[in-house]
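Several structures are given next for inspection.
FYI, it's all coordinate maths here, none of it is from the lab. Only a predicted model underlies this, so the values are computations on that prediction, with no experimental measurement involved. Cβ atoms are built from the backbone, for glycine too; each structure is taken alone.
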Structure P
Amino acid sequence: MSAYAACVLSNSHLAALKLAWTNRVFGAREDFTFDFFGARTCMLKQVRRKGRSLVPRTGDAAERWRFTSGGKDRIDIDDYDALVVVACGFGIDVPKLRSQCGTLAHSRFSRVENLVSAACFEAASEEMFEATGALHLIDLVRKMSELPIFLVAAPFISEVVLEREPYGEDLHLSDRAALAAFVAQLRTVGERVASRRRCETIWQDQSTVAFPGFTRRAFNRDPARLDGRQPKVKEFDDRHGNEDYGEIAMRQILRRLDEISGGRVLAQ
């Protein structure tokens, strides 16, 4: 049985996963390899296809890829058995979506300024997912290969934002059932968009969720972010997970890779 190889392609959210992979024990097989390619979202939008490879258009992006991958500045698709695209704009941002438009049902947990029909909101949500950098990267890969692709959503915004203005005023969240339905609807839309590219979507693990659409504050303390050549950590971040979050996300990814590979990823 040949060794199994996968790679992760991400923006600043890569740091939490890479730190966890470096510092924690996952029980992966000795011959399993996992390469990490990370750069800022604006740089990833400039990635292009060259032959059967993905290459960055700028020197800065290439430098960041070399740093996160341990020396590689291009992704040769045929070197990998699976690709994992993390975040890159793909995810559910409840405050952001709420500020754009909403339906009458959404007013049960949020102030809605731009009232639209359910069909209009569905179409706007689908367009939002379609426009992400993650889908741009996946479309490039699909022109070259049918290898398995997992699309991992960015973490929800932290529950801490509800203690601040304007979130606390705009999101009353008195009807958690309506909020849950809102998040479930968006998950369905995101999965539909991903399935058209023959991708499997991995959503945030429930153990890290405070309530639908919001991350438990414990997973935003001491978060990891890629900034320049070094993963930098600050005391708190509303949108980025920490190493604990990264470990949980990595375990989700590794489990699915092990399942689709017939046990070629995890030793136990």
Structure Q
Amino acid sequence: MEIIFTTAFKDIHRSKWNHYQRTNADYYNDFYKLAENIRYKLIVYLETGVKPMKQFDNIVFVEINEVDTFYDKYLERDKEIIESESYKDKIPMHRKFNPEHVYAEYNLINNSKINFVKHTKRLFPNYEYYAWIDFGTFNRNIENIPKNINFELLVPKITYNCFTCLYNATRPDPIDMLASNVIYFQGSTFIVHNEYVNLFHDLWEKKLVEFQEKNITDDDQNVVLQIYFDNPTLFNKVYTNDWYTLYKDTLNKG
């Protein structure tokens, strides 16, 4: 009962995007690697009518509409923001086609990760740690998948994989981050101690509302960045040089 993982997939029609396209088959091919290789309990949220390829003893499939998500709650407001001229004017040309500045659906489904984690905790309340893991690209290299985790390296906080050093850093303005290519927090996986799941959820929602009040929207990585600067002692930062390598480079034993 040390750790339980959560993932989810919602079709936001990425195959029809003009840039950064990805098909549903791409997502599912990567997910199959996760399903076949993870040995921890995994809760998978899927849309109604989507059938899992097969059953696994350690995997539970749940309909996604059982969860109250930020996607459902804030999508229309985020669409208004992302389509507004005042928002578009904040985005420099070199970032005009980034999905977080074009598709409100992309931002809101990524910011809803914590909703699914919280729901998993409601279903299975007795785990020490609750972890998110992405459904797709994260699992393309099976070495990235959690395996034989060294729990001595975890502390009872909110653990994130980070790129850019935050020690003695000053808070970047969320508006300035719309124009920045600097990445601090990787959103592809995170681990929350039981004690902080509900708190993290509430802090996340509060920050989304603050963003909307500034007439901005962004992906989960930059939302979490601002939550961190409000509450730095809640976080355990693990630095790596590559994407998706929290387990491969640090937490997996041997």
If you work out percent of Cα pairs over 35 Å apart for P, Q, which one comes out largest? P
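Who wins on volume of the Cα convex hull per residue in Å³, for residues 114-193 alone among P, Q, i.e. which is largest?
Numbers: P: 127; Q: 147.
Structure Q gives the largest value of volume of the Cα convex hull per residue in Å³, for residues 114-193 alone among P, Q.
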When you work out distance in nm of label points 7 Å out along Cα→Cβ at positions 10 and 34 for each of the structures P, Q, which one comes out largest? Q
Ranked on FRET efficiency 1/(1 + (r/R0)^6) of positions 2 and 98 (r between Cβ atoms, R0 = 41 Å, to 0.05), which label among P, Q comes first with the largest value? Q
